[in-house]
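A short reminder: the numbers here are calculations on the coordinates, not readings from a lab. Predicted, not measured: the structure shown is a model, and the values here were computed from it. Cβ atoms are built from the backbone, for glycine too; each structure is taken alone.
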Structure P
Amino acid sequence: MPHGYVASETSVHFMDYHFVWCPKYRKPVLVNDVGARLNRLLHEKTEQLNCEIISLEIMPDHVHLFIRATPLLAPNKIVGMLKGFTSRILRKEFKHLTTSLPTLWSRSYFVSTHGHVSSETIKKYVEEQRNL
């Protein structure tokens, strides 16, 4: 089976998604302890969802996440669960997030499949975000 394909009992799939989302008002709050905790929470939740993080970059004002997912979860459900889970915990642990923002995340997000672009190209793009 080609690299990146996943087999289950009844299917073979290749579901890689590139997600980008931002804090409300694109405030640069994903720094220091908040960014580190967000990183751990995203790894925890993706594992619970049976997804694999291929690449992750947490910028002060947005998140790039490239994951391999199961076809049992629609992309909107994946991002909704990730944003909901991380928002609840981060706002509980970092009180300044509740006083400076009405909600942690904006309602919008970007998602794409890799289409004709290779997974390695997207992974490199996500990893290079920190250097821009």
Structure Q
Amino acid sequence: MDKNRILIVEDEESLLKLESILLSSKGYQVYGATNGRTALEELKRIMPDLVLLDIMLPELDGFEVCRQIREDPATSHIPVVMLSARKNRLDVERGSQVGADAYVTKPFKSAKVMEIIESLLHPAQS
């Protein structure tokens, strides 16, 4: 069975590394991007099975990246999990409006994020 590919979009290097280690240890093939523009380029290049997306990013924010993912027929099916320190209701609603499948606030429990990823990648098993 092929490993699921996950694109992590996070501008904070330490978090990107931590999330990459966590997901790699669970058997995922992990790719990283540190800004919104690079994320969209990587998305088209690797066609991941899921995107973990920070909101506060340089160049294009996570909301705009998610909106563009949803608008492109080639990528609109890819699940997007937003990870953000922004906890207010308007941000959570905006995440939903741009098409995020889930919105998780930082700091987050890795078990919770893994549960969400598993349910989006393997819906029949959850």
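What the table shows:
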{"read-out": "For P(r) over Cα pairs in 5 Å bins from 0, in percent computed as 2, 11, 24, 27, 22, 11, 3, 0, the structure of P, Q it came from", "value": "Q"}
{"read-out": "Structures P, Q, by distance in nm of label points 7 Å out along Cα→Cβ at positions 11 and 107: label with the highest value", "value": "P"}
{"read-out": "Which of P, Q leads on relative contact order in percent (Cα under 8 Å, 6 or more apart), largest value", "value": "P"}
